[in-house]
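What follows is a group of structures, each given as structure tokens.
Every number in this text was worked out from the coordinates using simple rules, so none of it is lab data. Remember, predicted model here, so these are calculated numbers, not experimental data. Cβ atoms are built from the backbone, for glycine too; each structure is taken alone.
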Structure I
Amino acid sequence: MLIFFLLLLIILTSIIIITQKCVGVLFPPERYRLISRGILYFDILLILGMVVGYSIGHGNLFSGILLHFACISFMGQLVFDLLVMVRLLFAWGQKKMLSIPEDKSRRSFLRGSILLPASAAAVALYGGLIEKNNTVVRKFDIPVAGIPDDIRGFSIAQLSDIHLGPFMSLDDLENLMEKTAALGCDILVITGDLFDDKRINFKAASLIDTYVDRFKYGIVYCRGNHEHLRGIQAIDMAIARTRIRYLVNSVEYIVGSSLPIYMAGVDYPIKRDEFDFLRDKYADTALKGIPEKSVKVLLAHHPDFIDPAEKYGVQLVLSGHTHGGQLGLFGIPLVPPVFKYLRGIYHVGKTVGYVHSGNGSWFPFRFGCPPEIAIFTLTDNK
């Protein structure tokens with residue numbers, strides 16, 4: 001948690017410094033000092049609010065509102081900074097490459113224009129209030145060689161990274177479950193980071209349990225890292241009171257005779273210094289007992305499990321954790337490649353891996369990466 005706060009502080013401080021420089025470009029000197037000082041004081045209060053909201057105030061309604069406002073404000077500043085830098089780069093290119101002399105009137109217009117901050121505010125409000133709530137449905141066919149009639153058309157709905165808490169209420173969860181159940185899939189899987197608020201975790205488990213009968217083969221769930229952060233023993237107790245299939249380095253038979261479907265689930269390797277070792281150990285424990293002649297589906301919160309799954313001949317790996325980067329353009333993530341598998345479909349040998357974009361977030365902003373319900377249907381291998 002300390003590393004998280006330090007990283008957050010570094011990012012926010014960088015945004016503040018760059019914003020101060022960009023304000024100096026946009027406004028004349030006589031207005032710059034007053035505006036920059038006001039933004040600085042405003043940002044300091046926002047940082048304090050974020051620290052409180054993410055720590056002692058986690059789950060509190062007021063803290064949630066404050067966090068939401070702070071995140072939108074900082075994203076607005078970040079977009080503003082990018083727009084100013086693009087505008088300056090464009091002006092420099094015109095001057096250098098096209099030999100266009102500097103236009104004093106245009107420069108004056110740039111300094112006094114409200115177009116850039118207005119555009120930044122529009123993007124921030126859209127990402128913080130609209131797209132993050134605009135759940136889309138994505139459908140994929142998974143070819144299976146020699147698929148028999150009894151499992152042909154078997155459909156799996158996936159949710160991931162719901163993050164119950166300040167930005168995802170129980171009402172939001174119920175709406176999401178209702179929308180998912182209405183799609184008529186055979187089974188629902190939830191790939192971790194569902195529980196993120198100790199005060200409502202038991203109610204959330206009970207709510208999900210009421211939807212088990214809406215799916216022919218029920219609901220299957222595996223842990224994520226936030227379950228460990230919010231008290232794994234209490235979450236285990238909450239799940240034990242329900243009919244949810246809870247897979248922790250284990251496997252269950254689902255359906256099928258000549259070519260049965262087995263679904264395995266692995267725990268999240270919470271120890272960073274032992275991540276690779278635990279990943280391989282968990283995968284081995286969950287997968288080694290599955291018959292070779294079967295359809296193997298692995299639920300793993302972290303997408304790095306795609307690699308060991310391929311060694312066991314797993315046909316489909318469903319994961320999450322990355323939130324798809326939460327920022328994208330034309331379907332392409334706009335974040336640094338900190339994950340080997342970030343968003344969407346990946347093919348590793350004969351294994352198909354999918355990284356879900358998530359349904360919720362601990363940072364309430366999405367642009368070009370809406371929350372999703374992913375559906376996978378087993379089909380003939382054409």
Structure II
Amino acid sequence: MVGMNETTQSKRIVLTGGGTAGHVTPNIALLPSLRRAGYEISYIGSYSGIESRLIADYELPYYGISVGKMRRYFDLKNLTDPFRVIKGYAEAKKHLQIIKPHIVFSKGGFVGVPVVRAAASLGIPCIIHESDISPGLANKLCISAATVVCCNFPETVRLMASKKAVLTGSPIRDELRQGQKAAALTLCQFNEHKPVILVIGGSQGSQSINLTLRAALPMLLDDFQIIHICGKDNRDDSLMGKKSYAQYEYVKAELKDMFAAADLVISRAGANSICEILALQKPNLLIPLSAGSRGDQVLNARSFASQGFSLVINNCDLTEELLVDKIHEIYFDRAHYIEAMEKSSQPNSINIIMELIESLV
């Protein structure tokens with residue numbers, strides 16, 4: 001087993017995961033705790049995927065590998081991608097033999113498959129993290145090789161029926177807890193007297209949420225101030241300067257301040273997004289994406305609703321009247337949702353995952 005002759009003074013971990021930001025940001029959230037615990041951290045990702053760009057800001061040794069996608073549908077790339085996977089496996093194994101990590105942590109995505117399988121072949125313990133209720137195909141290919149499977153939802157733990165499965169929640173960045181409400185109010189030119197709704201449609205925005213929210217503005221702005229993150233190229237210039245309404249195509253550093261100012265959050269139901277909302281204990285209205293997905297957002301939203309964390313509107317039912325009704329309903333019953341979220345252990349996800357890592361090292 002790799003690491004048998006190493007001293008406890010030098011702990012090494014390899015992080016992997018990519019393909020989307022959601023497969024990278026939880027890894028980034030672990031970095032401060034890993035560094036405080038004395039780990040030497042390396043990252044294995046694809047040669048040119050989004051992970052290579054996101055990790056570049058954190059001064060980590062980065063190792064690229066070939067990546068192939070396993071598809072459930074016919075595609076001509078299905079004929080060539082298996083060879084990319086085999087090549088990626090060989091490259092990952094070579095990198096691991098050089099790095100000699102004591103443990104591998106994979107957030108998922110197809111780049112994680114060859115890394116986890118290669119690590120298992122070298123006797124290196126692996127922790128994988130599954131964000132959604134139903135494991136995606138990439139993680140399904142890794143479960144047998146993993147030592148521990150971290151889960152966001154109690155339903156996943158029950159579904160797996162395995163001692164490997166542990167309910168941890170998803171790591172969120174410490175900086176999201178450090179927002180300043182006053183900074184967001186100043187940026188948006190809002191006052192302190194009306195409650196604030198933060199609307200997040202995802203990095204590309206949501207056409208249905210954007211259109212419905214804007215149609216509902218006349219019914220909402222007397223009672224609320226709205227920060228609307230609408231997605232790239234989705235700004236409505238006719239609403240620029242409208243009192244109590246501020247729209248942004250994309251925000252980065254300002255997001256923590258907007259969360260701090262928000263009395264209520266409206267969001268899609270991507271696993272990382274809703275775990276951030278849970279960790280910050282924000283009353284929330286979820287409008288899960290259904291079309292064009294494998295249905296994971298619908299299941300995520302149902303789970304949060306069943307645990308008392310969220311109110312849900314199905315995307316196909318979304319109208320401005322229903323949106324306004326549900327916003328008022330959740331706002332006036334917000335204490336109930338906050339109380340339910342306070343009882344959850346998942347906001348301590350980083351501590352739980354760090355304990356698992358330390359126990360295996």
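One of I, II was used to calculate distance in nm of label points 7 Å out along Cα→Cβ at positions 93 and 341, giving 3.6; which? Traced to structure I. Looking across I, II, the calculation of mean count of other Cβ atoms within 10 Å over residues 221-228 that yields 24.1 traces back to I.
Suppose you compute Rg/Rh (Cα atoms, Kirkwood Rh) for every structure in I, II: which one lands on 0.99? Matching structure: II. State the single structure among I, II that was used to calculate relative contact order in percent (Cα under 8 Å, 6 or more apart), giving 14. Matching structure: II. Upon calculation of distance in nm of label points 7 Å out along Cα→Cβ at positions 141 and 253 from the atomic coordinates, which of the structures I, II produces 3.0? Derived from the structure labelled I. If helix-only ellipticity at 222 nm (-39500 (n - 2.57) for each DSSP H run of 4 or more, over all residues; to 500) is computed to be -11500, which of I, II is the source? Derived from II, not from the others.
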